[in-house]
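In the part that follows, the structures are each spelled out as structure tokens.
Read-outs throughout are calculated quantities, based only on the coordinates presented, and are distinct from any laboratory measurement. Every value quoted in this text rests on a predicted model; they were computed, and no experiment measured them.
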Structure P
Amino acid sequence: MNERVAIIGVGLTAARPATEHLSFKEMMFEAAQRAYADAGVEAHEIESFVTCAEDLSEGISIFDEYTPDQLGAAQKPMHTLTQDGLHGIADAVMQLRSGLVGLVVVEAHSKHSNLEKPDSILDYALDPVYNRPLGFNPHVIAGLEMNIFLHARGISQAQCAQVVAKNRAQALKNIAA
């Protein structure tokens, strides 16, 4: 089992409020080319691929049918997680540490900014029997759950706000955020 794992290259596209002029496929290709150049590898050297995104945000079902070509992953092991990039990294680490592969690409993206009504997508995250029929905005339900958590743990809203402020300040220092 391989004990050591490293990120050897990173590629990204610039963060923009909206990207109507680019498809997620074009953005994936651009980011992949940058990552491969940063790592000093060619697509044919990569043994496995993990993509991370949400089908509902893409506006199509089974979006991963459209991802192999952009990454150079045709005829290679590839799978998709409906999660964010951190889950993809964890997946890649497991593949690498198992010894099955030696080089994995993780691609994560979102075109959520292009949705006309983003909150309507959130409704699908709610329990269809108990929560969705109530018609509450998912943020209201999250707020109720947060109040229960704060009460149970003895944490104040001010403490949560401090964490948010610290994390936001750190994020603003990141030119790619």
Structure Q
Amino acid sequence: MKIDKKGQITVELLLIISFALITAILLANAIIDANELNVAMASAREGAFEGISSNGLAIYPKESYDNYSKDLKKQPLLREKSIKIISINQTIKGKDNFNRTRIQLKIYASSPDVRTKEQKEAVGDRINYNVRKSITQSFRSENITNKLFNPAISNKYSFTTANVVWV
């Protein structure tokens, strides 16, 4: 009995190519997801540094400046100060209504010049605002969020910020 081996290489080759193609597609999808999160976190760091820079140099919009000038507890914010970002942590909070993964960012900062609760809240709010704004601008999603950029939205993620933790 003679065994016919014609076509055997073709079938094996097709199986190998199919397996390689499926693996490449799955790997590409995972890389794209990781890249989107990396872009968002880089944007968050950039926004946090923009927030501490504008706070540190005491650069404020006129409305904020006027409010801080009238509030004795916030007047020290009108002077230059040293602020340091310690870390930015992320916590997954499930899915939103649009099936995006909800991520809460928590910024840890320190400053010998920001002392009172009111000062910490004001500076922290500005840092958080700049974090969300930077993420929103990176993904060009300004038209699908509110004027406070809360939440900041990318294709697969929805970012919110917790109160800044002062250490």
Structure R
Amino acid sequence: MSRRLIHMIEDVDIMFIEEPVLPGDVAALKQLSSSTSIPIATGERLFTRWQFNDLIEQQAVAIIQPDISHCGGIFEARKIASMAEARNIAVAPHCPLGPIALAASLQFASCTPNFLCQEHLTLGHDYLKAPFQVKEGYVDVPYLPGLGIEVDEEKVRAGIFPGDWSTPQFRLKDGSFAEW
């Protein structure tokens, strides 16, 4: 199904297609990548350099998407990015977790030669004393000590709510898990 959909949008100017199949299916990713001019990206659900290794070694995708918060931090993400750089694979870090994760991702991006682009979530940026400013699609790398940001702890405390939160589980009508 992915191949058919990808071929239907070949003429559209798309930066890349993200996870058209499960990230662990290296053979399918390589086959899809070989069949289209649109770059294929994956990796937000891979957590170690060993999980990225086959993907990178086989050059199964054009872009990897490690999540700094899940793959072991900035240092481990740099190792993964260096492996990708040796194979001319770009890096577009996954970052849906808010301003602290974005600050870490921007620090990573600033020292990664094969960095392509950075996704981000705008929720929670008011928890920073100086929220990120997006100008013409770009964000400056924070320059303060540490990750370069200063958290407004009073706003964080005011935003705490009682109760537990768990990741939603999406299911299809037949009760099976939806793999979105």
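Can you spot which of P, Q, R the value -12500 was calculated from, given it is helix-only ellipticity at 222 nm (-39500 (n - 2.57) for each DSSP H run of 4 or more, over all residues; to 500)?
Values: P: -12500; Q: -17000; R: -9000.
Label of the originating structure: P.
Once mean projected area of the Cα convex hull in nm² is calculated for every structure in P, Q, R, which label goes with the largest value?
On the way: P: 13.4; Q: 14.6; R: 12.9.
Largest value of mean projected area of the Cα convex hull in nm²: Q.
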